[in-house]
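Undergrad: Below, each structure is written out as structure tokens.
Each reported figure results from applying straightforward, stated rules to the coordinates on display, with no laboratory input. Everything numeric here is computed off the predicted structure, so don't read it as measured data. Cβ atoms are built from the backbone, for glycine too; each structure is taken alone.
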Structure P
Amino acid sequence: MRSHPSSSAYWKANIRLVLVLLAIWFAVSYGAGILFADWLDQFRFFGFKLGFWFAQQGSIYVFIGLIFYYAWRMNRLDREYDVHED
């Protein structure tokens with residue numbers, strides 16, 4: 001186990017992770033679902049136009065995936081900074 005870094009390093013890593021995941025979610029939900037929807041509509045996904053699919057389903061699936069990734073990554077960060085609950 002590494003030496004205990006300051007709690008500010010732990011929170012900096014936590015906030016950075018949250019901001020990256022929020023940026024991804026924003027890019028998928030706003031970018032793919034609204035800004036680039038017309039361009040994405042030239043592609044089909046399960047019979048639906050891709051821009052429409054992202055606006056209706058895709059951003060929700062990405063958000064759920066990001067929740068699971070956040071939980072997994074935070075468990076690793078907790079262990080790395082020795083603040084886990086085991």
Structure Q
Amino acid sequence: MPPRWPRQPEPSDPAYRRLADRINFAVHIAGFGAVNSGLWFVHELNGAFPRLPWVTGLWGLGLLAHGLYVVKLARYARLDEKQRN
């Protein structure tokens with residue numbers, strides 16, 4: 001069941017931005033899994049990508065950094081409060 005927002009979505013709402021960032025991260029995880037599984041499948045069939053472990057590793061590190069930002073580092077204050085300061 002997809003997540004539903006109980007009220008009118010406002011981009012200045014911190015909870016809405018937090019949910020949007022987490023959904024974006026989930027989409028990136030899905031893309032990482034789909035692309036890499038396909039590449040590894042083709043690589044195992046004929047060894048077409050000799051640098052595939054590096055590609056997967058670097059992309060995985062980028063995904064890990066994205067996850068760290070979304071879960072631990074992101075601070076969500078109301079946008080109108082930030083503009084006042």
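Undergrad: Comparing structures P, Q by distance in nm of label points 7 Å out along Cα→Cβ at positions 42 and 66, which one has the largest value?
TA: Comparing P, Q, the top value of distance in nm of label points 7 Å out along Cα→Cβ at positions 42 and 66 belongs to P.
Undergrad: If helix-only ellipticity at 222 nm (-39500 (n - 2.57) for each DSSP H run of 4 or more, over all residues; to 500) is computed to be -22500, which of P, Q is the source?
TA: Derived from Q, not from the others.
Undergrad: Shifting gears a bit: Thinking only about relative contact order in percent (Cα under 8 Å, 6 or more apart), which of P, Q has the largest value?
TA: Comparing P, Q, the top value of relative contact order in percent (Cα under 8 Å, 6 or more apart) belongs to Q.
Undergrad: Also, I was wondering about something else. For which of the structures P, Q does the calculation of Rg and Dmax of the Cα atoms in Å return 17.5, 53? Don't jump to the answer; show the numbers that get you there.
TA: Values: P: 17.5, 53; Q: 18.0, 59.
It was calculated from structure P.
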